[in-house]
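Structures follow.
Computed from the coordinates by the stated procedures, all read-outs in this text should not be read as laboratory data. Owing to the predicted nature of the structure, the values given are computational and were not obtained by experimental measurement. Cβ atoms are built from the backbone, for glycine too; each structure is taken alone.
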Structure P
Amino acid sequence: MSRTQQYLIDDMSIKESWRLFRIMAEIVDGFEDLSDIGPAVSVFGSARVAPGSPLYETTVRLTGLLAKAGYDVITGGGPGLMEAANKGAFEAGGRSIGLHIELPFEQKMNDYLHVKTSFRYFFVRKVMFVKYALAYVALPGGFGTLDELFEALVLIQTRRIKPFPIVLLGRDFWSGLTDWFTARLLADGYVSAENLELFTVLDTPEEVAAYIKKHVIV
């Protein structure tokens, strides 16, 4: 091995070591920023939904009900349905938390946050969503929403965390996916029938709030 090759290897090792310190620091900062959060519900949904749209207003109503029931609301802190969820909690007098992710393209924090914290690493952010939530609500969304949903399902399925309510809002949106779970995953033996009981599909904010209140006592 040449001296140049050895130098490059040593330089890479140093960079990787510093990355570990950045990860550790981000975890510690997240724990400190979120240490006084009360009973909370993590809410996920698309960043691309416009303010004033029916789904946006439905989300505002949902988190307003959750806030009035005594739950803090956690989102990704960005625009779209994240903003709607924070707005509903904020305006209802509840505490609104945003776990922002730093992205190559600009994604600003929304204006309805009491607690703000920012993350460079998606996996650290996921830890915070799970650690401080007593329930998950998945609204219509894209890959990011699905990623957070499946993370929680896998952790509960494999008993890495205790079960908690996972609600999918909007049967019209989610039915294609949940029907496929039954027709392919269950039918082909890739999941068990009990795995399909890890989540519930509901249609209205009132149903979601009532379901969470029933299963998560404040």
Structure Q
Amino acid sequence: MVTVESCRRRLGPGVVFYCEHLHVPEGTHMALWGPSGCGKSTLLNLISGLLRPDSGRIIVDGVELQKCTEGELDHFRGERLGFIFQTFNLLAPFTALQNVMLGMRFSDTIPASEWKSRATALLERVGLGRRLHAKPNTLSVGEQQRVAIARALANKQKLIVADEPTGSLDPKTSAGVMDLLLELCRERQVTMLLVTHAREIADRLPARFDCSHLVQEDAP
């Protein structure tokens, strides 16, 4: 599903990101873990096509990202990637149902006639069937992250990328969200890459990649 080869990106004067090799087979659930500032999120953003490498190759689901135009990358992300962020990124004026449906506008995988029924089913699956019409400011942080998970799965994505998805949650809520996320990815046979600095979160995933070596001093 994901292959990174000799990927390099300059981050600033005297600092470079470099990943020699990473291979993630389809269906894998992998933690990208390490301390703050080590390059975890940079790696995730490169794999998502949000950043471009200065050199090297990144192949996701058979697509060589550095060869894509910006428009092609936008389409690629809409069709194949689901994003989950620490800060949820829900749109405040819209209900939970509308937030999930809005994500479907960026892909052709789900006909418009099915948006509402699919969004409703996903929100019911994450335990929010009674909160369909609630706006984000009336939801708890755990409920907001459940909406974000439903949105990430809305277009039948093949790869979920999650950047510290439990970072804003208390330990009990965090455990529940992780249980749900892993269960849903297994059910749908979705590949997942999850960034975390917490070893206890990383240890819950069957595969781990240590990112502590990715940010290096640049050679003079």
Structure R
Amino acid sequence: MNISKTRKLTTISLLCALAYIAVFVGRIPIVLFLKYDPKDVIIVIGGLIYGPLTALAITVAVSVVQMITVSGTGIFGCMMNIISSCSFACTAALIYQKKRKLSGAMLGLIGGYGCQVVMMMFWNYLIAPIYMGYPREAIAELLLPAFLPFNLVKGGLNAAITMLIYKPVVTALRRANFIESGHAREKMQMNIWVFLAALFMIVTCVLLILSMKNII
């Protein structure tokens, strides 16, 4: 195995570990049993660096370990985690792979955000009754007041946080020699408009969370 492949596997392993830590320590209850955690931020960063297959690999690895250790929803919860993270991270990475510049990154994150929301509405309706033990009619009644706002918050926060930290994370990984100096020289440079867009999304998501918890 050459140095480049070893470096890539080391970086992916590091991202898997960070994503799992994000699950373990960063879970925030939002509504019903639904909790936000920032693991998708780590997964999508891996995908933006190495492509959608890497995002898929990290997603599966972290979701399986999560199922074994901290999740109480078993195989169905694992499936939902994989579908959710892949719909966001793999979509974003695939779009960015075609256009490796700021506009491609923003389009990828927004596309991943939209894909995740749509996919999870469908799969929550299809799978949630099985592992929640609710009749499908009850789940259907929860789609708009609970599942939709949760996924809007989840995807919005993940996209916004990625906008803010992607470039610093890639720079840190390059300086630590986890990725090659000539690899991942993306033109996803931070600027004031990216910062303001990310800040607006975060504030909007926080307000939505407060509204869902009847605080405002």
Given -15500 for helix-only ellipticity at 222 nm (-39500 (n - 2.57) for each DSSP H run of 4 or more, over all residues; to 500), calculated: source structure among P, Q, R:
P
Label whose coordinates, when mean count of other Cβ atoms within 10 Å over residues 45-52 is calculated, return 18.8 (choices P, Q, R)
Q
